[in-house]
1. Out of P, Q, which has the highest value for relative contact order in percent (Cα under 8 Å, 6 or more apart)?
2. If helix-only ellipticity at 222 nm (-39500 (n - 2.57) for each DSSP H run of 4 or more, over all residues; to 500) is calculated from each of P, Q, which structure is the one that comes out at -8000?
3. Looking at structures P, Q, which one was Cα extents along the principal axes in Å calculated from, given that it came out as 49, 34, 18?
4. Among P, Q, considering only mean count of other Cβ atoms within 10 Å over residues 45-52, which has the greatest calculated value?
Structure P
Amino acid sequence: MPVTLFIPTALRGFTERNAELSLEAATVGELISALTQKYPDLRTHLLDEKGELRPFVNVFVGEINIQSRGGFAFPLKDGDVVTLIPAIAGGARG
């Protein structure tokens, strides 16, 4: 089933500047797998050496943060909108 995946600006350099992708997946895990197979350089920015989401990466299906709802096993349905949100650090010193 196709779902829409929004790629944040910070990660678009790894997706040929694509801001939005349509991928087939039944779970968030399948979606991340399809994404990192299509764009292998993105893998190290999303996943750790165990294949788990890095602590600073959040994945939302609609408004639901999947980390609190089953993680990679979270089911997707046709037309779902998934957003990757990496934490951004930095700022000015005061």
Structure Q
Amino acid sequence: MITLNQNIKRDYCILVSPSNQRPQAYLYAFNIQDMIPVFTLPLLPEDSEITLDLQSILHQVYDQGRYDLIIDYQQKIIPALSKNDSIWAENILKKQGLR
């Protein structure tokens, strides 16, 4: 569980707040170079929680949508990445033959 006074320095956050535990919540924080964490998603209190793997879903949507053919990877990234993240992204694009 998180508290409001925590200073979380991450690129992305997923906040899950089960209705029967509010105002408490689970925070899944990660950076652009990290895999998106797998987390449980609460439904109704009487339902079983489901496990959600957003990273796999993202890859599946990207592949099935053929986004590699649609996105212009030569364009400048907005908002700009940090120097470290920019080098990381550039290496991935080179490895995929997109640069």
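Throughout, read-outs are computed from the coordinates displayed, never taken from laboratory work. As the structure is a prediction and not an experimental result, all values here were calculated from the model. Cβ atoms are built from the backbone, for glycine too; each structure is taken alone.
1. P
2. Of the structures listed, the value fits Q.
3. Q
4. Largest value of mean count of other Cβ atoms within 10 Å over residues 45-52: P.
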